[in-house]
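Engineer: Dropping the structures in below, format is structure tokens.
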Structure 1
Amino acid sequence: MCSIILRIEESGIFIAANRDEMLNRPWAAPGAYWPKLPGVIAGQDKTAGGTWMGLNRDGVMAAVLNRHGSLGPAPGKRSRGELPLQALAHPTAEAAVSAIARLDAGAYRSFNLVIADCEQAFCLSGLEQGVPVVSELGLGTWMITSGEPNELKLPRIARHLPKFEAAAWKKWSVLLADYGPPEDSALSIPPQHGFGTVCASLVALPKDGVPSWDFAAGAPHKTTFAAVTLSL
């Protein structure tokens, strides 16, 4: 269960995310791996070839998360890792949402796809039937894991959303590193049963300035963040 948090302000959109995955699933840190998508920087899932999170030269960010009970691939289903790449082929979040919202959600296991630029942010929920459900995220702080945005019945959101709401975005790296018990609501998950938090990101999409991406190539409670080189 991955986590993404967004602070949507008049000055831009600011994002933090932890990626939780099977520890034996190989991946590569954000880079330019897709020649047919010039200007796209994203992490690469080496198993299916897609990504969990990326940024394009127009300042559009896209990240995909699994919904409840849908970890891993399934026979007959397309890889959800292709969804952020499809979104990043567009120059604005709105254009990306318009395209993704027409897809057959039944072709994928269930997902949450978060798309944002400096102006707007959206969560698209694929429920394995029909087309994705689109929710625009308004001003404020949003946390998305395996269910609906700010779904407080989920232990991780109930525990951590108030902390993110109260903290300045520049302090969010500390909050991402919270690995304390209880296990069902820890944000940075230590290895357990071959699963855990494998990396973390901090992305800034300011209206007055250029995008930035700081990346921790490991669980944020034991790995430092470093700036990603963006060829935007």
Structure 2
Amino acid sequence: MSGWVKKRFWAQAEVCAAEGGFTVTLDGRAVKTPGKAVLVVPTEAVADLIAAEFQAQAEVLDPNAMPITRAANSAIDKVSVARTEVTELITAYGDSDLVCYRADGPEALIAREARAWDPLVEWAAQRYGQRPVIRTGIVHAAQPPALLNSMRADVEALSVFELTAFHDLVSMTGSLIIALAVLGQFALPEDLWIASRVDEEWQAEQWGSDEIADALTAGRKQAFLDAARLYFALQHKSIPARAGQ
């Protein structure tokens, strides 16, 4: 397959072993990325997700319903050749992390931010041996270089596919710490998404919701959860969920 096709032409999507990992075939033909590389992923779990996305397509394809496939394409065609740039982009969030910038009022919002974000700050302090600097207001406060270097080391240790998933975890929340907490299984991805939305939810409570903004938020949430799903599939795990779900 060269790039995105508009109509379904296959009957069966199947996972097959390939050099370097696993691929997906459509009636025996290996799937290719938009850049015409054979789509090979590191784990069978990821290949299973991609095969399921192809198998679920109707007569007319919907690329938006194939987030794992799109992420794999990006990892192979883009991130693999721009790994340094992607790493730089991601780690820059650490010096202006969402959870480190707090409101100066009202008291109810201050308390809500503290409940959601203080545990993440403590987790980062324990993991990296350096407490993140908390700032009231929006004026920049530099983080300790040792903390930034330690967090960067974790990002640099990620594989290309992990880095692709991690990029969305960071960009959808504006927080390097929250994204690292997903990887460290500090809390469920769903709960970490909620933690990233404290300020926005407060504003919605005060001024009301907006249909367009709500739709954008829903899309960002799904992208965040899809990225977590990809990351855990790369670890041969299912995305953690609450008991009973």
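Bear in mind these aren't lab numbers, they're just calculated from the coordinates by the rules spelled out. Everything numeric here is computed off the predicted structure, so don't read it as measured data. Cβ atoms are built from the backbone, for glycine too; each structure is taken alone.
Engineer: Suppose you compute volume of the Cα convex hull per residue in Å³, for residues 143-206 alone for every structure in 1, 2: which one lands on 103?
Structural biologist: Working through the options, I get structure 1.
Engineer: Something else: If you work out mean count of other Cβ atoms within 10 Å over residues 7-14 for 1, 2, which one comes out largest?
Structural biologist: Details: 1: 18.2; 2: 13.4.
Of structures 1, 2, the maximum of mean count of other Cβ atoms within 10 Å over residues 7-14 occurs in 1.
Engineer: Now for a different question. Out of 1, 2, which structure matches 20.1 when mean count of other Cβ atoms within 10 Å over residues 87-94 is calculated?
Structural biologist: 1
Engineer: Follow-up. Out of 1, 2, choose the structure whose coordinates give helix-only ellipticity at 222 nm (-39500 (n - 2.57) for each DSSP H run of 4 or more, over all residues; to 500) equal to -16500 when calculated.
Structural biologist: Checking each candidate, the match is 2.
Engineer: Identify the structure, out of 1, 2, from whose coordinates Rg and Dmax of the Cα atoms in Å was calculated to give 19.7, 61. Kindly include the intermediate steps, with their values, before the conclusion.
Structural biologist: On the way: 1: 15.9, 45; 2: 19.7, 61.
Answer for the origin of the read-out: 2.
Engineer: Looking at structures 1, 2, which one was relative contact order in percent (Cα under 8 Å, 6 or more apart) calculated from, given that it came out as 18?
Structural biologist: The read-out comes from structure 2.
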